[in-house]
Structure I
């Protein structure tokens with residue numbers, strides 16, 4: 001995907017709206033939920049953070065995912081105990 005620096009700067013700084021095609025490509029590339037972007041927090045589907053986490057997890061080995069699962073479980077256990 002090629003965007004000129006000027007075009008991107010106009011979107012970021014001057015509020016220029018990207019074309020629909022560019023908008024969807026940006027949402028897809030950066031794993032951003034279009035629903036969340038347009039409608040804010042929604043219970044229908046994954047949030048942007050969850051989608052980004054899923055995309056990162058796709059790059060991990062099973063061993064690395066096991067470490068993350070154990071870490072998350074420890075955080076949840078600590079929350080339950082009020083730590």
Structure II
């Protein structure tokens with residue numbers, strides 16, 4: 001069965017996010033003042049052919065560990081859709 005897997009990769013707490021900081025600064029310059037912290041993340045949408053939802057999630061986890069996320073600075077979430 002084909003599953004659609006959404007993987008969101010972001011920075012761990014405490015890791016500097018200069019892109020997020022610049023976005024917040026620029027939004028402030030555009031007149032948007034009621035902003036909290038701004039964080040950036042990458043979203044990957046990948047179709048996975050797996051026997052089960054759990055199998056698709058495991059495939060996604062391997063993708064993160066081998067390529068998509070650096071375990072030193074990144075955290076990630078996996079959402080499997082049927």
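In terms of distance in nm of label points 7 Å out along Cα→Cβ at positions 38 and 70, the structure with the greatest value among I, II is I.
For structures I, II, calculate percent of Cα pairs over 22 Å apart and state which one comes out highest. When percent of Cα pairs over 22 Å apart is computed for each of I, II, structure I gives the biggest number. Here helix-only ellipticity at 222 nm (-39500 (n - 2.57) for each DSSP H run of 4 or more, over all residues; to 500) was derived from just one of the structures I, II, and that gives -8500; the source is II.
I, II: which one has relative contact order in percent (Cα under 8 Å, 6 or more apart), as calculated, at 16? This figure was derived from I.
Since every read-out is calculated from the coordinates, none of them should be taken as a lab result. Predicted, not measured: the structure shown is a model, and the values here were computed from it. Cβ atoms are built from the backbone, for glycine too; each structure is taken alone.
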